[in-house]
1. Using the calculated result 2.17 for Cα Rg over 2.2 N^0.38 Å, pick out the matching structure from 1, 2.
2. Given that distance in nm of label points 7 Å out along Cα→Cβ at positions 49 and 81, derived from a single structure, equals 2.7, which label among 1, 2 identifies that structure?
3. Of structures 1, 2, which gives -15500 when helix-only ellipticity at 222 nm (-39500 (n - 2.57) for each DSSP H run of 4 or more, over all residues; to 500) is computed from the coordinates?
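Every number in this text was worked out from the coordinates using simple rules, so none of it is lab data. Computed from a predicted model, the values in this text were never measured in an experiment. Cβ atoms are built from the backbone, for glycine too; each structure is taken alone.
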Structure 1
Amino acid sequence: MYKHLVLWRLKADTPNKLALAQEIKRRLDSLPAAIKEIRQYEVGINIGAYGASFFDVGLISAFDDKAGFLRYIQYPEHDAVVAFITSVTADEQIVDFES
């Protein structure tokens, strides 16, 4: 399986971070219905609050192989969600690996 992990940090001046994180999650959660290559997809909003440097939203996704992942990132539905997330986040970290 080809796995894709992404973490996002919202912009510091975001007035209602929880509402925005929920909107990001809602948009990401819509993708499995539109993109057949997705095998596993889990989106989470950070609940940690004990002094570490947390990101606000995380995604763990899985595909049969790298080719399936590369098809996923070409869907217009994916592009629209990415454009929205890019407009409201300050930082993004990605790890892709096979397991």
Structure 2
Amino acid sequence: MTIMASTIGLKRKNIDLPIDTLQKLSLMALSQGKSLKNYIESILISKADSVNVTITVSENPSPSNDPWFENEKNIKILDTGIAQAESGKTTVVSIDRLHEILGA
């Protein structure tokens, strides 16, 4: 019976390693009676299982985590502007026109 990799949660990935690294890994695999592929997989799985990974998602939309977005007052201003834009209550102004308006 053949089990498809996708049905048991496996993902095939090619990796590139230096030749000397492969030679050392091959010797280590041989000493444990494993194939190189099986040996490398077991090392990687063991390492991944031993690492505690915590993923946190920031609600801050800024890629640099700009603290401006942490101020509730600023977020309300943004939300108001978005709501106005969605309801058609905004005016599009070009940069040139904005310079004229501001006298810059």
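1. Details: 1: 1.08; 2: 2.17.
The structure behind it is 2.
2. Details: 1: 2.7; 2: 5.1.
Label of the source structure: 1.
3. Numbers: 1: -10500; 2: -15500.
Answer for the origin of the read-out: 2.
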